[in-house]
Structure I
Amino acid sequence: MNDQKLHMITKALDNSLRIKILYYLQENVESNVSNLMHYFATSQPNISRHLKILADANLVFSRKDGQERIYQLSDNHVSQLLDTLKTHIND
C-alpha cells in the first residue's frame, strides 16, 4: 500500500465540503468553479483550495475550456467510494 497516496486521500476526505463537492460532481458529471461557488455559497479561493486538495489526491481532474477549468471525478473508483460511503452513512 502506498502510504503517501493513502495520506493524500484521507486528508482530502477529512472535510465535509470536499466530500459534498465530490457528490456534486458525481451527480452533475462536471462543473466549473463558478457553479460550485454558487451552489455551495462560498468564495472562489475557498472552492479552488478544496479542488486543489482533491486533485492532489487524484480524486478529481480538470480540463481547460476556454478561460475556465472544468472539474470532474477522476474515475469510476471515486464514484464507487462515494456510493459505499453513502450506503454506510445511511445504514
Structure II
Amino acid sequence: MRTRRDRDAETIRTILRKAGRPEFCHPGDGFFVDGGRDGEPFLVACASRARRRTLSPFAELAAYTTALIAAGMHVEPQTGPDASPLVLQVQFPET
C-alpha cells in the first residue's frame, strides 16, 4: 500500500470482509470502496445487478453501516447533487 488513502481504503475493505460482506466482482453483487482523496469521505457503494440480484441492497447497506460503526467509523448516507441511495460516506475518526 503506497499511500495513507490506500491503507485506509483497505482497512474499510477488511472490516467489511470480516463482517461477511462480499466484495464486488464482475459479474456479481457486493461492496465497492472509492474516494477518500484530499480529506473527503470514502464512498462505500453496494453494487447489485437487478437481473442477477442475490443480495438485498438496503440490507447490505445496513450491514455495512453496522460493521463500520462498530469499528469506530463515522457513516452517513451520501449527500450532494449526485447522491445515490446505494452509497455511504465513511470517515475515519478524528485523531
Structure III
Amino acid sequence: MTFAERADQLCDKLRDIEHNAADGDQLFYCAYLLGLLGLHSSVEGDGAEFDNAFTGTLQETLDAESVTEDDQQKILTLWKSVCEEV
C-alpha cells in the first residue's frame, strides 16, 4: 500500500464521519484533517508508515497555526480514532 492509498482510506472514513457530524466543531475537525491529508497524500512512501509520518506533520501544523489547545486535542483524538478504525 502506498501513502496515497492509505490517505484515501483515511479520507473516506473522515468523509463518513463528516456526513454524520452532529455539530459544527466535528465538521471543522474533519475538514481540517481532510485538507491537510489532501496536501500530504502525494508524498511517496510505504502506507504502513503514513500514519506516523502524518501525525508528526499534523502536530507541527497545529502548532504553527496556533490552533487552541482544546481544538488540538480534539483533532488529534479524531485522527487517532480514524487511524485505529481503518
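Each reported figure results from applying straightforward, stated rules to the coordinates on display, with no laboratory input. Here the structure is a predicted model, which is why all the values come from computation and not from measurement.
If relative contact order in percent (Cα under 8 Å, 6 or more apart) is calculated from each of I, II, III, which structure is the one that comes out at 30?
Source structure for this number: I.
From which structure (I, II, III) was helix-only ellipticity at 222 nm (-39500 (n - 2.57) for each DSSP H run of 4 or more, over all residues; to 500) calculated, if the value obtained is -27000?
Attributed to the structure labelled III.
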